[in-house]
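Colleague: What follows is a set of structures for review.
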Structure 1
Amino acid sequence: MRIFLLVILGLYGALHAYAFVRVRAAFPFGAWAGLGLGLFMTVMILTPVLVRVLEAQGWEAPARLLSYAGYAWMGVIFLFFSLSLAVDLYRLAAFGSGLLLHRDAGAFVPSARTALLAPLLLSLAFASWGALSALDIRPRRIVVHTEKIPPWAGRIRIVQISDVHLGLIVREKRLDRIIRVISGEKPDLLVSTGDLVDGQIDSMPDLADALARVRPRWGKFAVTGNHEFYAGIGHSLEITRRAGFTVLRGEACAIPGVLSIAGVDDPTGRHLGMPAGTHEEELLKGLPGDALTVLLKHQPTVRPGSARLFDLQLSGHTHGGQIFPFRLLVRLFFPHVSGLHELPGGSLLSVSRGTGTWGPPIRFLAPPEVTVIDLVHGQRTPRTESSLPAAPR
């Protein structure tokens, strides 16, 4: 865990070093200005650590202020780095073309100042757009026809939230938006596929109580994500259960005559030396094969031994990349970044883009979602309809 944190901080520090060099090339400055900029960047690099320390000490107000400033900066500088890298590639291509053609390419190459200011202004514009996008929470709809749903059950509606990250940034107002969307869909089941909790602030019980007022007819189920362990698994489970969820940790429950729902812990717990409950394949093998099986699993990975043992896996974790082009990096680790996917053997995997935000309160080209899955009796033909109004029940 410490090595992972050091690697992440090292990469984040390298990104800031790149930005520092770009600023100095565009606006040469002296030692004192360089020292001031360096100190500012150092604080921004250490923001994730400093926020956790302040939060653990109960200093909620400064922790919240630093989290907004530091994480908004994180989004801006990531966008700036991506755009600046594109400018650098263009400048390199222009110079290379000039050398090959024996022409002076200087007229086509932006100055150091332009190469700084253009990406910076675009970054600020994209970050502002992304901040508004993060608040625009809409349903993404999936309709699955399956003969495993009995005709008498009619349409069964599962509403999924994922990666809400309740804490310093995602608080009452954002949660109220989420609850309005959930309530408007009138779910039969509400599920949370991890990272519901991401903080230790005093107002967490109030947030949980607000979510507890949502009461679907067949209940609420949740699994842990990696951030439940980062925030403290005991605290996270207490808040999740207070919100009215049954937490499935290598366990399964049955909605008699309708479906089975199973859930497994995020592997972060195992990496931290905590018991993981019943093994995934063993858990699924113990469920009746004639009933529809829904598997809740935070990370969108599919184990070869369990792929044919469930009908529908609901996952999250990726945030859909959250800030483009980070999606391209996420795809290196998780081939299924978002959306509905048919797996070998006929099982389905649905990956949520996430309902809240982690880190930057920004979503650029990766809007948040509340996933609405309608299970209907009939021949299996999955269909996705994104951000459409609710159909009458």
Structure 2
Amino acid sequence: MIDNEQAVKTIFLLVFFLIYGGVHLYLFLGAKASLALETRTSIFVALFMLIMVLAPVIVHMSERNDFEAFAIFFSWAGYTWMGVAFLFFCLLLAFDCYRILAHLGAYIFSLDSSSVIPPARHCFITLLSLAAVLALYGYIEALHIRTETITIRTARIPEEIGRFRIVQISDLHLGLIVREKRLERILKEVRAAAPDILFSTGDLVDGQADNMSGLADLLRGINPEYGKFAVTGNHEFYAGLTQSIDFTERAGFRVLRGEGANVGGFINVAGVDDPPARIYGAIEAVPEEKLLSGFSDDRFTILLKHQPVVLKGSPALFDLQLSGHTHKGQIFPFTLVTRLFFAFNSGCYHLDEGSVLYVSRGTGTWGPPMRLMAPPEITIIDLVHGE
């Protein structure tokens, strides 16, 4: 399993650096052509971009060697630039496509293209400025947590219970960037929702969980009547499974890993590991269908699963699946990419057999500390007795 784990990490890093390095090469060539950079300036810009490409590795190595202050500083610098670079790349690519079409149209119709194509220098500076403004707006948007509320009527909730309130948090990515101040904002919204039960659907942590005891203390202060449950996401495995689970349990959650629990005598809660568990050889995976089949049919059954993937046959065995993972792309237009990979990208979906899937946009941020057209959320699901 160690060989598989190392192979997956190596392939992931190669793909990441090929794509991220390619983005920076495109931006560098655009800057050199548009701004007519001199040799010294070109070297400086190239060196800056190289450092930014390597920023995730620099942050990881700094954190592993206990240079936490430097890791925090460099994560803010590197990941903020990542957001700006992504937005700038998208804007510049769109403009270059327009410029190609304009030149082609001018050639076909024998027109002067200069009348519809602004000077390259002005466009480059304008687009870079626009990317910076969008990144600033995205940073502000990431701080403003929205509360999404849905109501599910079901005869499986006893009439005497009235309303049973679930609060879901997902993809907090606690670590070097999402720290105490941001977590306090999130928990303020959770307390205001007054949950009967709290679920975390993966990626609670993002960095080395052994340096986050203060964050665990804040989470432990939330104590719903029917408890707190969590499942692993992919980042629990990346950050270190043992430390991540230890942190989650210190935060007061019961981690469900291919197992279930009875809550209050009227609700079944099942949780499964994220697929990286197979690569990391964590535990013997319990088939989802087998897990769900073991529950009593007369109770409302909830499946906690990090990725919003619905297996064939499963909807007949659960009433509600709660997932996250996609962030709804986090920064538009990356939303278009997540839609290609996940049919259920964000929001509420009604499945076969009357079951429901809810996919959270996520409560924190991964990488760039910003969100654009995908605001963070906590989710309230009210289960009400009825048909």
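Colleague: Assign the value 2.0, calculated as distance in nm of label points 7 Å out along Cα→Cβ at positions 338 and 378, to the correct structure from 1, 2. All intermediate terms of the calculation are to be shown ahead of the outcome.
Modeller: Working: 1: 2.7; 2: 2.0.
Structure 2 accounts for this read-out.
Colleague: Kindly point out which one of 1, 2 the value 1.00 was derived from, the read-out being FRET efficiency 1/(1 + (r/R0)^6) of positions 58 and 82 (r between Cβ atoms, R0 = 30 Å, to 0.05).
Modeller: Details: 1: 0.25; 2: 1.00.
Answer by label: 2.
Colleague: If FRET efficiency 1/(1 + (r/R0)^6) of positions 42 and 354 (r between Cβ atoms, R0 = 30 Å, to 0.05) is calculated from each of 1, 2, which structure is the one that comes out at 0.00? Write down the numbers at each step before the final one.
Modeller: Numbers: 1: 0.50; 2: 0.00.
The read-out was computed on structure 2.
Read the figures in this text as sums done on the coordinates, not as results from a lab. Computed from a predicted model, the values in this text were never measured in an experiment. Cβ atoms are built from the backbone, for glycine too; each structure is taken alone.
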